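Structures for review follow.
No lab work stands behind these numbers, since they all come straight from the coordinates. This structure is a prediction, so every number in the text was calculated from the model and none was measured. Cβ atoms are built from the backbone, for glycine too; each structure is taken alone.
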Structure 1
Amino acid sequence: MKPLRSELRLIAAAESRAAELGDDLNHTVAAAALDTQGRFHMGVNVYHFTGGPCAEFVAMGVAAAAHAGPLVAMAAAGDRSRGLIPPCGRCRQAMLDLHPDLVVAVPTPDGPRMRPIAKLLPDTYFFPDADAQRILRLNRRYYEAVAEKTKTSSVRWDETWSTGPVLLYFEDDERPPLPAQITSVQRYRLDELTPDRLRIASDGSVDDYVTGLRRHYPAMPNDAVVEVVDFSLR
């Protein structure tokens with residue numbers, strides 16, 4: 001997916017810090033992490049023959065030292081005008097375990113794109129003791145409806161959700177995330193959806209709802225199984 005405005009600023013911050021590294025062979029990559037409050041946390045790698053940490057590891061540590069909580073996006077850039085670079089395998093595993101809903105900036109022929117960390121490391125071992133805080137991303141236009149408790153569900157495709165605590169993060173919004181609890185997750189094929197299952201008015205259009213889903217998930221197949229995620233504010 002294309003970067004949001006906040007994610008474009010994140011990429012620019014990583015590239016700017018990388019450009020400042022000069023010819024220091026011990027520090028060759030810069031990373032920037034975005035938290036749910038809209039703050040950036042910067043780090044650079046520490047190259048060493050014993051296996052010094054990558055810039056993404058340092059940025060995660062800086063964020064933890066600032067009590068930033070769960071991170072929502074990460075970008076890294078190389079020195080000497082190398083530009084945006086994707087994370088190595090070790091960084092991907094750590095990000096997946098500690099920040100499972102993170103999106104990561106990667107370079108493509110069409111410019112930077114944001115990839116969910118789970119898609120950058122499929123079929124992986126997941127560290128069960130990480131106790132990571134989950135983040136459910138929502139469009140900023142839903143903030144008032146969620147805060148007023150008139151919107152209490154979201155339909156997702158190609159994601160994995162379960163009941164438990166979650167932070168509702170509103171993309172490109174300066175307002176803080178809302179703590180919530182996922183109370184149920186129901187799975188349906190597209191042809192099984194009804195207004196009741198979609199939590200819309202009885203005279204609402206299922207076809208219009210699915211059309212909206214396809215705009216958000218353009219790769220969603222006709223036989224897709226979606227998750228209806230119900231939540232309540234904590």
Structure 2
Amino acid sequence: MATMNKKAMSIGIFLGLSFFGVLALIFSPIFGEGKNGLVFSDDMFNKLSKGSSYFIPKVMEDAKKFAGKQIATAIKMEKPDQVEKAVKVLTVAGAKAEANGAEIKISADMGVLMEKALKDSDDMYKNDGKSISARYGFDEKEVMVTWWNLMKPLDKQLKKEGKIQEAKIASDVMKKAVETAHNFYGIEAQKVTEKAGLMVGLLVFYVAYTMWWGFAIYYMFEGIGLSMSKAKH
């Protein structure tokens with residue numbers, strides 16, 4: 001019969017109760033602006049993630065190489081209801097666009113087209129959605145979704161035509177600018193160096209808190225006489 005180890009059980013109970021006490025604090029809205037610990041840490045890591053995802057200036061430099069290069073192609077939108085907004089965005093961006101069902105014929109300066117998409121992405125990244133909606137006459141998020149819906153088939157079509165470099169810049173604009181700017185819209189960007197201490201502290205706390213519960217279980221099991229030992233051979 002297992003022998004009760006009162007000291008180990010007391011340590012285990014203390015660690016268990018304190019673990020849940022800290023857990024209650026984590027879920028309490030005491031971390032600024034009424035946020036609980038999980039929301040606070042999630043917001044912080046989102047801000048740091050945005051701060052390290054600003055690739056737009058580099059893509060802008062790459063896009064300059066396509067200034068003056070004309071493209072004349074046709075793309076097919078995935079859904080018919082995407083066509084109207086796609087034509088609107090292309091027209092405002094200086095391209096010629098003609099719709100026929102779900103297909104759009106495009107004639108444009110590749111450099112100018114990418115420049116416009118990047119300008120919108122940069123404004124979106126900097127949370128200046130009003131400038132974008134003013135240019136196109138509809139919601140800024142819908143504008144960015146429309147750019148994404150355009151770039152995806154444009155990338156595929158240009159590859160089919162053997163225009164690999166043009167396809168690559170369209171893909172880069174879609175993934176590194178349009179998509180990133182849309183996903184992080186409304187979030188304040190912060191550099192890792194600005195929050196290095198807090199980030200390290202949270203990571204250390206996460207590891208320590210996980211071990212905290214592990215030791216609580218360990219001592220409680222030892223308290224009721226269950227323990228781990230090396231097997232005898």
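Matching task: 54, 23, 19 is the computed value of Cα extents along the principal axes in Å, for residues 169-216 alone. Pick the structure from 1, 2. Answer for the origin of the read-out: 2. Where does the value 2.2 come from, among 1, 2, when distance in nm of label points 7 Å out along Cα→Cβ at positions 89 and 113 is the thing being computed? Label of the source structure: 1.
With relative contact order in percent (Cα under 8 Å, 6 or more apart) derived from the coordinates and found to be 16, which of 1, 2 does the value describe? This figure was derived from 1.
For log10 I(q)/I(0) by the Debye sum over Cα atoms at q = 0.08, 0.11, 0.13, 0.17 Å⁻¹, the calculated result is -0.51, -0.69, -0.82, -1.14, so let me know which of 1, 2 that is. Structure 2 accounts for this read-out.
Can you spot which of 1, 2 the value -7000 was calculated from, given it is helix-only ellipticity at 222 nm (-39500 (n - 2.57) for each DSSP H run of 4 or more, over all residues; to 500)? Comparing all candidates, it corresponds to 1.
1, 2: which one has P(r) over Cα pairs in 5 Å bins from 0, in percent, for residues 105-200 alone, as calculated, at 2, 9, 17, 19, 21, 16, 11, 5, 0? Source structure for this number: 1. When mean count of other Cβ atoms within 10 Å over residues 17-24 is computed across structures 1, 2, the figure 11.8 traces back to 2.
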